[in-house]
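J.: Each structure below appears as structure tokens.
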Structure I
Amino acid sequence: MRYFLLIFAVCAIAVVGIAGRRGALTRRTPLYVFPDMRRQLKLRPQEPNGFFANGISSQLPVPGTIPRGKPIQTAGGPVYPYEDSPVFTGRVTGTTNFVETNPLTINAQLLQRGQQRFTIYCSPCHGQEADGTGITRKIGAMTVVANLHDKRIVEMADGELFYVITNGRNLMGAYGPNVPVEDRWAIIAYLRAVQLSWLGTTNDVPPELRGVLNK
């Protein structure tokens, strides 16, 4: 019996030594008894391949291909999702610092979109006026909701607000998977307008429009 166990141990060590690390430390295909689709055939970029007429693995998309991502228009021109840009990270390129201001062009269309998205995603908790008195707090579903007019939040950089919306913070969940990038910046632009409506003075109103306030 002990000879059987000895032979079995030697065989096990040999199998593990030969095939156990194969594919982990080298590019050699591992040996699987039941592969379960863990390793599938693929083409490595830029390597020769006789399947295609031009003999290379990397091919351009076929005509009519619809891209997964589209560029976002900013004041500095279009920005694509693969770029390390504040539009997609909320941070200054190459640093961990948040950008101070919204990278999108602020106009009436963006604010209108922000109001619509704020009403859908933010107002149930933060309230339509962003004062933390949404329906979830009124019915007791959430007892701690941030008042977005607090000095701490008013003084936050726009990039940090983008980060919080994207990834969540404390009791707030992440909305990045649900709200597109442009809509997140639109929400921030609208929130700044709401905050200004609470904290602003008549001096913030253009002179030609101040007369309207007295009506």
Structure II
Amino acid sequence: MGKKEKKINFTNIVRNKKLPILTLDARWHELFPEEKKTSIIKELELKVNNLLKSQGRLVNDIKDMKRLKSSLLKDIVDNMDIGKNTTGKAKEKKLDMNKQYVNELNEKINKAMDELADVPYQIKLVNEELLAESINIIYYELEDNKEVMKEVTDWIASIREELKTKILIKQDLEAKNTLIYTYMHDILGPQIMEMFDNEHGERN
């Protein structure tokens, strides 16, 4: 079976592991620059980011609603003293409205908190999917890289042997040339050898 036919369930491998949020992890972005992301990777990345935005929005909404609720409750307490005059009736009407707003806010806050409680689990699931898909890509890339590295290592080893042989040949030829030059220098003398060098170029 070729390596491309291996079926590894990476989802099961990463499930329930303590993982960083990949879209917030600089190392993940280094491994997956924009041009390397598949359509599946981009889709899962977008889901994670949207869930993170939703989480942030819910946290802010709950804070704002609690702040408004606190302000309404203070206003209710400040207007508890209701008289029977026109001002008292206006206060009573405002009091009733504020109480209604508080009840509505309580419902909205509870609903938002229920949603917020579920978001981390949704992020966890999608983040696991994103990691599984990422590993699926880089696992086979790792396997390909190993094959290429082996080919390069073998090539380097063969070239190294060839290089050693060539160096020995070069050294042998240099030694022979030195011997020949020295012999000719001794036989012909320096003046003739100088003429020879000028005519044919000095030896290396």
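Laboratory data are not the source of any read-out in this text; all were calculated from the coordinates shown. All figures in this text were calculated on a predicted structure; none of them were measured in a lab. Cβ atoms are built from the backbone, for glycine too; each structure is taken alone.
J.: From I, II, which structure was helix-only ellipticity at 222 nm (-39500 (n - 2.57) for each DSSP H run of 4 or more, over all residues; to 500) = -9000 calculated on? Display every interim value, and only then the final one.
T.: Numbers: I: -9000; II: -29500.
It traces back to I.
J.: Taking mean count of other Cβ atoms within 10 Å over residues 165-172 from the coordinates of each of I, II, which one would give 10.1?
T.: II
J.: Same structure again: Figure out for me which of the structures I, II the number 5.4 belongs to, where distance in nm of label points 7 Å out along Cα→Cβ at positions 37 and 149 was derived from the coordinates.
T.: Derived from the structure labelled I.
J.: Hey, relative contact order in percent (Cα under 8 Å, 6 or more apart) derived from one of I, II reads 14; which structure? Walk me through the numbers on the way to the answer.
T.: On the way: I: 14; II: 29.
It must be structure I, since only it matches.
J.: Then there is this: Using the calculated result 17.1 for mean count of other Cβ atoms within 10 Å over residues 45-52, pick out the matching structure from I, II. Please report the intermediate quantities before stating the final value.
T.: Details: I: 9.6; II: 17.1.
Derived from II, not from the others.
J.: So if we calculate FRET efficiency 1/(1 + (r/R0)^6) of positions 13 and 157 (r between Cβ atoms, R0 = 35 Å, to 0.05) for every structure here (I, II), which label has the highest result? Display every interim value, and only then the final one.
T.: Details: I: 0.05; II: 0.50.
With respect to FRET efficiency 1/(1 + (r/R0)^6) of positions 13 and 157 (r between Cβ atoms, R0 = 35 Å, to 0.05), the highest-scoring structure among I, II is II.
J.: For which of the structures I, II does the calculation of P(r) over Cα pairs in 10 Å bins from 0, in percent return 7, 21, 20, 16, 13, 12, 7, 4, 1, 0, 0?
T.: I
J.: Of the structures labelled I, II, which one yields 2.9 when distance in nm of label points 7 Å out along Cα→Cβ at positions 101 and 125 is computed from its coordinates?
T.: I
J.: Determine which structure produced the value 6.6 for mean count of other Cβ atoms within 10 Å over residues 61-68, calculated from the coordinates; the candidates are I, II.
T.: Values: I: 6.6; II: 13.4.
This figure was derived from I.
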